[in-house]
Structure formats: structure tokens, C-alpha cells
Structure P
Amino acid sequence: MKRWIPLLLILLLPASLSLACSTSLSIPRIETGELQVFTIQEPASTQGVTLVEIQMGSGQLDIAAGGLGLLEGEIRYNVPDWAPELSHFSDHLTLRQERTQAGIPENIVTNDWDLRIGPWPVDLRIEAGAYRGELNLTGLQLANLEISDGTGDARVVFEAPNPLTMDHLRYETGASQVRMTGLGYANFDDMTFSGRAGNYSLDFSGPLQRDARVVISAGFSNLTLIFPENLPVRVEVAGLLNNVSVSGRWLVENGVYTRSGDGPVLEVEVNMSLGNLNLNVE
């Protein structure tokens, strides 16, 4: 069983304790209780693509294929105010939890989400606060994918081709550590990635089915982009960037890094305020 204190609490705790020593400020508390288990067994829709929204606060989020219906799994939590809510209409399913407030827990906090999505066409939308995520999206039929989080440590994996053409893949994050692998398998037309400050690794392994475009914006970050050896790539770099390092052979001209190859072309636009950009070929 995974149990952890939310990252936001860890980040805010020193400042809260300092304020408490100098003032009479009341520090919020998180009340814990008995461990509760919320079970999900939602049948699939026959109305085409279904929007699946997952909204959680702070905790552990595991998502994978393997559901017999649209969505199944369980949520284990021990904060009564964090009880999940589920609503399902013909083309829209929402699994949500009230956004958690920063504070000092009475005990060890548990908020573990273990979810399985079935082999049905979905638009998947994930919103999280401070979380740890293991999102293995191999085997899902994704028409669109949107992920947004506050802070955390997340890994997003594709290990086989997405059978649907994904119109758009979007990831927005704060001060986080994000690793995305097998993005060539995601079968997207357009991708945007936005991060404020953190360590980000985007691996585009997997065969592209068509030309694709990626737009990346980041603050003070370490950003690593990994490309297959034979993939034609064009990376345009802009912004107040400290350092660009490359592996493999690249043609460099006026902030544009290109590699030739066979098949569809990946166009990448990178805009960084400050930081390190690594262009790796594997």
C-alpha cells in the first residue's frame, strides 16, 4: 500500500511553522480516519468517443489498460473530506475528488487511485494536484489526451501504437518531474507541453504515422528530448536559453537543429526562459 504526505504540505510546512512561531496564525489540519475503499465498475458507452475526466487532489495515481468496461478500479483513502464522486452520462464520465487543502495531517495520509480503462474510444482528461503518477497508456484507444498537474513526479508510457489518430496531446505542469516515453506510438497530430520549472524528459521513440508538430514551453528547467536514430527532425529553439547540448549528428543554423531520415517529419518548437536543453539520439 502506497502512503505519502502530499508534496504541497512538505513544501509549505517550513513556512507554516515559521509563521506559527512568530504569530498566532492557526495552521490548518487534515483530519484522517479509517481507511475507505471506493470501487469503480462503469460499463462502456455505445455512443462513440466518451470523455473520461479524472480529477484528483494529492496522492498516487496509477492508470493502465485492462478494464472490462469503460472504467474500473478502486480508490483507497483515509481523509473523509476526500470522498470521490462519480457521474456517468452517455458520452461523459467524471471521477472527481474535492481539491485538497494544504495543512498538517493528524496521521499518515492515504490517497491511492488504481484505475483500469477498457478498449473503447476515449478522450482522456486528467487533472491532479501534487501527485505521483504511473500512467501506462499502452493499449488504450485515445482520441485526445490532456494532463494537468500542480507539482509531482509522473511517468507517461506508450509501448505500442495507439489505434486511433490522436488530434491533440497536451500536458501542463508546474514544478515537477515528468517522463514521457514512446511518444511516437501515441499517434498524435499536435502536441503541446508546458512546464514552469522542473526536470522533463520527452522520448519520441516509436514510428510516426504522419508528420507531427510539438510545441514546448518551459521556465527554469532541464529538458531532454530523445529521438530515434532514423527519424527526420527539425527543432527550432527560442528564448533566453542557457545551454543546448546534442548527441548524434545535427545540422545547426540560426537556432534550428535538423536531422534527416526516412518517413514522416517531426517538427518541434522549444521556447525556454532559462535552462538546459538536451537533444539526444538513440
Structure Q
Amino acid sequence: MKILSNLHTHSQFSDGKNTAREVVEAAVEKGFTVLGMSDHGYTDFDFSYCMHGERLENYKPTIRALQEEFADRIRVLCGVEHDFFGPDFAHEGYDYFIGSVHYVIGNGIYYPIDESAAKTQACIDDGFGGDTIAFCRSYYDSVVKCAQMKPLFLGHFDLITKHGVPDESDPRYISLTLEAMDAVLETGVPIEVNTGAMARGVTTAPYPSSFLMRRIAEKNGTVTLGSDCHDCTKLDYAFDVALDCLRNSGIRSVLVYDGTQFVEQGI
């Protein structure tokens, strides 16, 4: 089977490689039926990759214009990836929003947890006195609260593992992570199976980890597939691998957006 849609897509409006038009054109070339643009929403404490200033002002008008221009070829949606620490209003006025956590606060400092292993370790050392489990607990507390905001879906659940700093074999980590997953599943918000780190050559498997996928299967949770695309040539990167991981974990369907709502599709 092929998934011909992606709702987790970035352009030059935030930290993507391509213009929004180039992304839409690439999606059309791949035969996509639905494309959701979801550049990073505004955060007032870090401008390094979010939309702000003129880019933020021009984003919606540009995507709306592309919606109209390409309406006979593909359904384009104007979404946003809203960081949990962004202002409450930052996800308003869009077709949908992705809920994601990209930071952990340590001693009042916002540390990006997906930038590098060094930045992650600095947060653990400076913000949590070297206590990795306390650091992880702070992250997952934010993830649960982010799901409670009721986004269309929850992005990259265990992004914290991107650079291999938390030991995923540590029973304490496993326990708190499963507890967080259970709390998220109780909200009914779908979990994204995200291939973005694979596309960047950082990991060889999608988020979330296999033990978390198995938990989703056990709890009859729902998942959707997203590439977290920052390069339009990789709009559907490793979707086949992700689907194999889901099947091996006991998950038998994914939610695919048809332009107006999620539709369950067997895998």
C-alpha cells in the first residue's frame, strides 16, 4: 500500500529547505492527494527556526493562494506545528495544528532537545543536576499536557531519544515513558509515526520506539504517518519502513487524512 498524503511538512517559512510552492509541486509529482503545510509556529524565546516577523505574516496568505491554484490537482492544507511552549494563540486560524514538544526548561532556560547530544546533555547537567530521569520526566510531562491541548495529532512522541542521550533500556525510563504514553492515549489524540530523523540520517527507525508502538497496539490507540519533511524530495521518506514497524508491533491500521477528516486505512 502507498500513503499519498503528509501533514507534517516544513518550508522556508520556518526551517525547511524548499519554498512552499516547491513542496506543493513535489507532492503533485509524487501523486499525493493531500498535503498539509505545517511550518513551526511562533515562539517568543527562540527565533532560530520558528515563523516570526514577515515570514509569519506571509505564511497563511501564501498557503491559501497555493490551495486555490492547485485545487484541481491536490488538496493543500494550511497547518502549523505548534510547540507546547509557544503562546496559546499561536495555533489559531489554521486548518489544523500538530502538537509537539521541542524543549525542556532547565533553570529557566529553554533547551532544544533535538538539536544535538551536547545541548541535551547540557540541559541534564545544568538544569537537572545530572539527573537524566528527572530530565526525561519533565519532557514527558510536557508531552502529556501537549496532547491535552487536543491537536489533530501529537508529533514525534519520543523526540527526546533523537541523539541517544536517554538510555532506552533503563527500566526507570521505560516505566515513565509507558506511563506518559498511556496518559496520551487516554486523550484520544492520534500518535504520529515520524520518519524525520531517518530522512536526516540520524536514526534508522521511526518515532516512537518499538516498545511504544506495541503499547499503542495493546491499548488500541490510533496512529498517523508523517515524514516531518524538511526537503521536498523526501515527502514520503521511509513510509514503507514505518509501515513494516507498525505491522511488526501489532498495529493494523493508520489514519490517513482525506482533506477534511482522518479515515482509517488498513495496513
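FYI, it's all coordinate maths here, none of it is from the lab. All values derive from a computational prediction rather than experimental measurement. Cβ atoms are built from the backbone, for glycine too; each structure is taken alone.
Things worth noting here:
- Of the structures P, Q, the one that -2000 was derived from, the read-out being helix-only ellipticity at 222 nm (-39500 (n - 2.57) for each DSSP H run of 4 or more, over all residues; to 500): P
- Parent structure of the calculated result 54, 43, 32, given that Cα extents along the principal axes in Å is the read-out and P, Q the choices: Q
- Origin of the value 18, where relative contact order in percent (Cα under 8 Å, 6 or more apart) was derived from one of P, Q: Q
- Computed 13.1 for mean count of other Cβ atoms within 10 Å over residues 66-73 - originating structure among P, Q: Q
- Computed 3.0 for distance in nm of label points 7 Å out along Cα→Cβ at positions 114 and 258 - originating structure among P, Q: Q
- Which of P, Q yields 15, 33, 25, 17, 8, 1 [P(r) over Cα pairs in 10 Å bins from 0, in percent, for residues 50-137 alone, calculated]: Q
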